[in-house]
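Below you'll find a set of structures to go through.
What follows draws every value from the coordinates through simple rules; no lab data is involved. Just so it is clear, the structure is predicted and the values come from calculations on it, not from any experiment. Cβ atoms are built from the backbone, for glycine too; each structure is taken alone.
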Structure I
Amino acid sequence: MKYVEIVAESGSADTVAAIADKIKASDLRLGPVDENGLRQMRLLVDDGHLQWVLDALQNILGAQPSARIVVLDVEAALPRVEPEGKPDKARHSKTAAREALYEEVAHNAELDGNYLLLVFLSTVVAAIGLIENNVAVVIGAMVIAPLLGPNLALSLAATLGDGKLLRRSLLTLTVGILLAFLLSWLIGLLWPDPLTSEELMSRTRAGLDSVALALASGAAAALSLTSGLSSVLVGVMVAVALLPPTTTLGLMLGQGHYGLATGAALLLALNIICVNLATKLVFLFKGIQPRAGHEKQRARRAMRIYVLGWVILLALLMLVIYARVT
């Protein structure tokens, strides 16, 4: 459940009460009116109705520059209130609120020192694990999973038609991949022994199984974000699809194995395409979209371009992989 705190003009109290009555909110509290004519109001709302409540409040309070809406997590509410009748499927969804998704994704797509350090550390760990054929060490790099945030942000930005977030997440993802590539290239250049481990070789081959893994990783990532599943588990899956082939690409180029490096590059490109395509489709399936009508139109245009672009790239890449194998 969530506690929605509203500060707005006192005349909005009846409308807020009507919203609370419509969703059968567990609790409604109206505070006193202050000297500025503002009133504090609180609603106890279940997660399924949260998005509808936020949209309704923004519609009625949008003309009030002093109005504020704050959403607070509720660990427990007593006495427990059982829902009456059947839930309204149009509103009663277990999908997290759009605003909460945006805040989390935008934060994880920041290009800052922490992100660069995580990329650096995970690349070093992944490179050692791949070179030594140590699965446990590779999994350690997967748990760090710094490339999860920018990929989710890229898909959510396209879903919401947010050009600013799209550009920022694309920059963060590009810088992260370049840093991982350059660092692993340097390690490969300085490593004295041949690189022949099975963990490493497996990242130089792209096929249908790679497509399935990347699609599953992206879908799991989006479901984690929208449904509150374990982010650690999804971080592992996304790292499987992105970080190891990036590291393999750098290591192979550093040692002059250009054919194997080409295979790793194809696998990396394939995984990036599949991860973003899968997350986008999950966001659409979960009904994530902007609130305003004109924003919805812009988001639909961006969605069509985004999905069509990834599908075309995936088809072209599969043709290249098929031609390379045959």
Structure II
Amino acid sequence: MNRAFELNTGISNMKDLMASDLGPYDAVYLGNPFCRDYEANFLERLEDLRAGIRHCRGAGRKVYLTTYAAPRNYFLPQIRRAIAVAAEEGVDAVEAHNLGVVRILHAEFPGLAIHIGGFANVYTDTGAAVLRDYGAARVTPNYELSLEEIEGMAENTGLELEILLHGKMPLGISDYCFLLEYEKVWGMKCPDLCQQDLYLRQGEWAMKSVGKGVLSGRDICMLEHLPRLVAAGFRSFRVEAISEDPVYRRDIGQVYQEALEHTVSGAYQILGDWWKRIQGHAKVGLCNGFHFGQSGQLYIGSQPSAGFGETSASSVEPLSRTVGSQLKVIS
């Protein structure tokens, strides 16, 4: 594929990869960065990783390996093994969220391009420049930065920056999976627990749990703001679908593929059933994250004629499975 932009997404295991339509995407990040126990994680199943890389290559896609967002020392031997397989198979880059992993890549795998992931917490130009000196070819800025700050980072460092276009924004990660406390209550064990669609909710506030990871409950949506992103020079974009099913990955990817093609050709407009398809997958609603310096919960549109505005709490599905006196889970 040879487009003027890259639209990518993440896939955790071989089962999801084989069930996913890669048609809308130019590249795929393989592996689940949250948990070593995630079902059949590419990072732990190295023969699956090898087969997954070859599958993506056969489909004409770039293929990247992600790594763990918060590794401990005892993770490192397995991370090295996964990177070695990726290097043997000629992946296009390895994503690192941790400085130790960046050092391993820089020192032990100098031929591999390095992408810096969102959990690396790159807030400043100087931080990005240090990572550039360690060989970083691409950086995902911290998700709390505004577009103005991200644009400044791109201008001041010359680095390629990857922008989250759509999906649930990663917010945090823990060494402990609190879902394990509910194995008996729900009659479900690891690794099936975090395969469920679980949303923590209190009032209008919501987050999605993927076990050790926490994501925003609302989906980041930058559909209306693609002209600004493209005009600013950004060309690498992610649909964050690591916790979503293949239908979400396909539908959202198709919308943004079409929208980006219209944008780079100078003919951008909201077309067809784009909003319907996007809203159909937004179980809690839409927002712009922190791109406009807001709290992360608000949606700011640019086209009133689209008939869309801030999502109200009434769009949220009924709640079930009480986890605390006020904190609940949508399943």
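Matching task: 1.6 is the computed value of distance in nm of label points 7 Å out along Cα→Cβ at positions 114 and 138. Pick the structure from I, II.
Value 1.6 for distance in nm of label points 7 Å out along Cα→Cβ at positions 114 and 138 corresponds to II out of I, II.
For the set I, II, ranking by mean projected area of the Cα convex hull in nm² places I highest.
When helix-only ellipticity at 222 nm (-39500 (n - 2.57) for each DSSP H run of 4 or more, over all residues; to 500) is computed for each of I, II, the one that comes out at -22500 is I.
Say we calculate mean count of other Cβ atoms within 10 Å over residues 146-153 for every structure; which of I, II gives the highest result?
Biggest value here belongs to I.
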